[in-house]
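Structures for review follow.
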Structure 1
Amino acid sequence: MERKNFIKTSVILGTASLAAPLLTIADTKVRVSSHSPSTGTLFFERVFDSTLAQTSYVIASMETKEALVVDPKRDIDTYLDIAKQNGLKITKVTETHIHADYLSGAQELASATGAELILSGETDPDWSYHIPHSPIKDGQQFQLGRIIVEAIHTPGHTPESMTFLLTDLSLSNKPQKALTGDFIFIGDVGRPDLLEKVAQQHGTQDKGARQLFASLQRFSKLHDGIEIWPGHGAGSFCGKALSDAPTSTLKDEKQNSKAFHFKDENSFVKYILDGQPDPPKYFAVMKQQNRLPRPLHIQLPQAAKLSTRQFLKARENGLVIVDTRIPGTVVKGFVPGSLHIEGSNSFATFMGSLLDYSLQFVLISDERSIEDLTRKLTRIGMDNIYGYVADIESLGLPLSSSDTVDKATFKSLLGNKDVQVIDVRSENEYKSGNIPYVENIPFSHLDENLKKINRDKTVIVHCKSGTRANMAYSILKRNGIENVKVYLGTIDEFVTNSH
């Protein structure tokens with residue numbers, strides 16, 4: 001299939017990317033299958049993407065081989081492989097709600113397989129799907145052989161949120177599993193403030209919190225033994241206290257999750273809205289792209305390896321250069337003006353937080369990592385990779401090195417009137433404990449807060465362990481702030497106050 005771009009680019013230098021079939025590779029997923037001959041006719045496989053702490057599910061009847069995929073990620077080869085390996089035919093695709101933290105692959109998978117796309121019909125007048133689909137409403141069911149899939153409307157995290165109850169009639173007439181999406185996590189529940197904070201649906205967070213309370217009361221009436229299989233685990237921004245456990249039961253969540261302990265609606269609303277983390281900037285893009293028609297991207301783009309001439313031309317034309325190497329390597333030598341975002345598990349989240357979707361960019365990465373990085377970016381719809389370079393030494397450019405300070409120097413400069421120290425962690429982290437008299441500007445908001453940087457002083461940036469500080473250092477350097485240093489060590493011994 002021909003590659004289609006999602007985003008119009010502001011600077012076009014020609015085609016430096018090629019289309020390639022999706023490859024089955026180790027893409028940081030953990031697949032857990034619970035089917036055996038003794039567990040009835042249900043085929044059940046959990047697919048976990050650790051880069052976004054996101055979970056999707058493949059549900060099937062072992063009798064009819066009909067399969068349903070719930071909340072697929074955009075690199076859909078995973079599900080095609082599972083179906084092929086198990087002799088399944090994907091006939092239905094659905095999702096629990098309109099996602100904010102990743103670009104759903106539901107449209108791509110339905111298009112690739114001819115499956116029916118089933119989406120929530122419990123719509124809000126101001127917030128609903130605008131893509132062709134079969135709507136499903138509260139209490140409606142469909143079957144895969146003797147597997148019943150029932151939708152129950154569980155608004156709160158989003159107005160249209162659905163939970164899917166699975167009943168294998170070969171075992172019992174009672175539902176055995178609940179796919180809760182972002183409604184109930186293990187140890188937490190979905191935050192109701194995202195629609196207001198990232199989609200400009202003003203006045204919705206209080207309403208959502210009250211809907212969430214009602215949904216929990218309703219769900220609590222199901223039998224205690226039902227298994228809960230959520231859409232995210234620890235590391236997701238869709239809640240504030242998620243566990244990394246893959247599953248739980250309603251009985252355990254009633255006992256262990258604080259959200260279930262509230263009997264008073266107003267107390268619950270205050271609890272659930274307080275202390276939610278600042279959502280990454282790219283959530284606003286995902287919220288819109290997941291409910292509107294868009295070009296489908298069935299194939300994974302293969303980033304082109306750039307020649308020195310192509311790289312220099314791209315740099316000359318203002319493309320963003322993103323250095324994905326580890327901090328220890330970058331500090332020793334980097335291309336001036338490049339942005340450092342380490343290609344770790346959080347790579348996509350950081351990219352979505354710092355880069356405008358309209359911009360093309362070049363990656364600096366070794367060849368072994370480029371497909372993994374491309375896959376991570378695909379999951380948030382960041383497709384404007386112009387190409388990559390692996391060996392910056394061969395470019396013939398003068399390289400810069402980071403101006404780092406060690407622990408002793410950092411300690412000696414704290415409180416110095418000629419030094420501005422900036423904590424680039426999140427606001428919540430800063431409030432939980434910080435270094436006295438150190439200002440907080442989260443790294444993802446540095447670009448819009450450059451006026452707060454005192455260019456007449458030495459500026460030192462720090463975080464908790466160095467990763468975000470290194471990114472912040474590159475942001476300030478890119479913006480022409482020369483007298484900046486970075487502290488890459490821990491701050492534990494310097495933190496003396498908390499709020």
Structure 2
Amino acid sequence: MSIRFGTSGWRAVIADEFTFAGVRKVTEAICTHFESTAHTNNPIVVGRDTRFLGERFAAECAGIVSAKGFRALLCTEPTPTPVISHAILTESAVCGINFTASHNPPEYSGMKLSTSDGAPALPDITRHVESLISEPRASLSPTGTNETGKTDRGPQAGGSLGVPAYETHSPRLAYLADLESKINFNVIAGAAGRYAFDPLWGTGRGYLDEALRRHGVEVETIHDWRDVLFGGRSPEPEVSHLEELRSMVLSKGCVLGLATDGDGDRFGVIDSNGAFITPNQLIAVLFDYLAESRKWDGGVARSVATSHLVDRVAVKRGLPVFETPVGFKYIGELINEDKIILGGEESAGLSIKGHYPEKDGILACLLAAEAVAARGASLTEQLNALYSQVGRLESGRIGVRSTPELMGSLSEKLRQEASNIGGRKVEETNRTDGVKFIFADGAWLLMRPSGTEPLIRIYAESESAKDLEVLLEQGRKYLLG
């Protein structure tokens with residue numbers, strides 16, 4: 001079995017490639033990578049989402065971490081990825097290992113590695129971990145599991161059976177306290193109004209809604225229990241998965257409908273009129289709001305696949321734009337370097353200055369609530385006001401299922417130079433990640449393999465919805481031609 005880290009760690013189908021044996025190999029490799037540079041008194045934080053066998057996989061990992069000579073802090077309940085990031089920082093951890101497949105279908109699980117700064121591990125680290133996995137080595141024996149579900153310390157961990165091989169940790173209250181310095185809850189509470197929240201059976205439950213309720217804000221929560229099948233679909237807060245949330249917003253007269261994905265790092269927002277606010281749109285609105293309200297220094301970062309609408313906001317405000325490859329780890333570097341006010345990706349990832357170098361869907365949703373309350377205008381109204389100032393852009397993406405034949409020709413296809421696509425003259429070719437063709441009128445087309453799913457992604461943007469559809473189809477024909 002070949003284990004490879006994609007955009008957000010290692011993901012695979014449970015009981016097919018994602019097995020306890022694989023978990024042990026990856027955990028041992030991660031510990032080996034860090035053992036020469038880390039002080040063993042600093043812990044490794046281990047967390048999980050709500051997926052099938054998550055608690056068992058995490059406990060197995062924590063036992064191996066302890067057996068390798070590190071302190072292991074095992075989170076006591078399903079924990080959002082941004083909360084793991086916060087725990088890494090507050091506990092001065094060596095790294096964090098989170099068992100999550102984020103928004104992937106329910107049959108998947110995964111391991112996400114974060115470094116001591118709370119950011120997703122960069123490719124040089126994950127490549128080294130991959131190389132260590134493939135090296136032949138004597139593997140630790142599986143640790144025992146006691147009747148409470150905790151992994152027992154086996155002989156190789158230096159203890160006796162029956163003694164837990166890890167310490168337990170509950171990071172929720174510390175994270176919620178930290179949000180107090182990032183969100184103006186008094187403004188949200190002062191504006192009154194009811195909110196709807198859909199955690200999609202994931203880790204956001206008890207976080208986003210609890211943060212609002214603590215300030216007297218009324219929240220209606222749906223899907224507020226663990227379902228390892230996530231209602232029979234991917235726990236992704238996209239428009240097609242939020243119809244129940246939309247219905248609640250309209251029937252209950254909510255200010256906003258807010259949603260987070262399986263591990264709480266992605267967001268979805270329904271406006272008071274029932275309209276889905278796309279991640280590209282919300283990123284632009286929130287950047288404009290933060291630049292206006294916070295008076296911070298810095299620019300904005302976006303991935304190569306994200307709308308240029310945020311670029312137009314930056315031009316309006318005289319602020320710089322940083323373009324990165326897809327993967328929040330690259331935006332996280334800019335947050336660590338204090339270069340940006342906000343960083344975002346079209347796949348619904350966002351973080352801000354002074355926060356963690358990791359995407360945080362809980363934070364994004366709360367910022368949306370704050371922007372509506374502070375400006376006294378719905379997100380739709382704010383977006384239309386922005387369009388009147390900088391012009392409208394329509395963006396979208398489609399996926400083409402990767403096949404062995406397509407993958408075999410993909411590298412050559414992405415290296416080819418093209419002077420025109422579908423009769424449009426290519427003004428610039430950008431190879432930051434995949435290949436992005438930029439046309440004379442500012443429209444663009446991007447093709448790149450997904451780092452989390454067996455798909456080739458095609459992204460496009462134009463000034464009209466009709467032309468966007470044409471561009472996406474031209475991209476599909478170019479890819480398959």
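Only the coordinates and a few stated rules stand behind these numbers; no lab work does. Predicted model, so just to flag it, every value in this text is computed and none were measured. Cβ atoms are built from the backbone, for glycine too; each structure is taken alone.
Among the shown structures 1, 2, from which was the value 23.9, 74 of Rg and Dmax of the Cα atoms in Å calculated? Intermediate results must be reported in sequence, preceding the final value.
Numbers: 1: 23.9, 74; 2: 22.4, 72.
Only one of 1, 2 returns 23.9, 74 for Rg and Dmax of the Cα atoms in Å, namely 1.
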Note: P(r) over Cα pairs in 10 Å bins from 0, in percent, for residues 132-283 alone at 10, 29, 26, 16, 14, 6, 0, derived from one of structures 1, 2, originates from structure 2
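Tell me which structure, out of 1, 2, gives 0.85 once FRET efficiency 1/(1 + (r/R0)^6) of positions 68 and 244 (r between Cβ atoms, R0 = 35 Å, to 0.05) is calculated. Can you show the working numbers first?
Details: 1: 0.85; 2: 0.20.
Source structure for this number: 1.
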helix-only ellipticity at 222 nm (-39500 (n - 2.57) for each DSSP H run of 4 or more, over all residues; to 500) gets -11000 when computed on, of labels 1, 2, structure 2
Per distance in nm of label points 7 Å out along Cα→Cβ at positions 236 and 436, the highest-valued of structures 1, 2 = 1
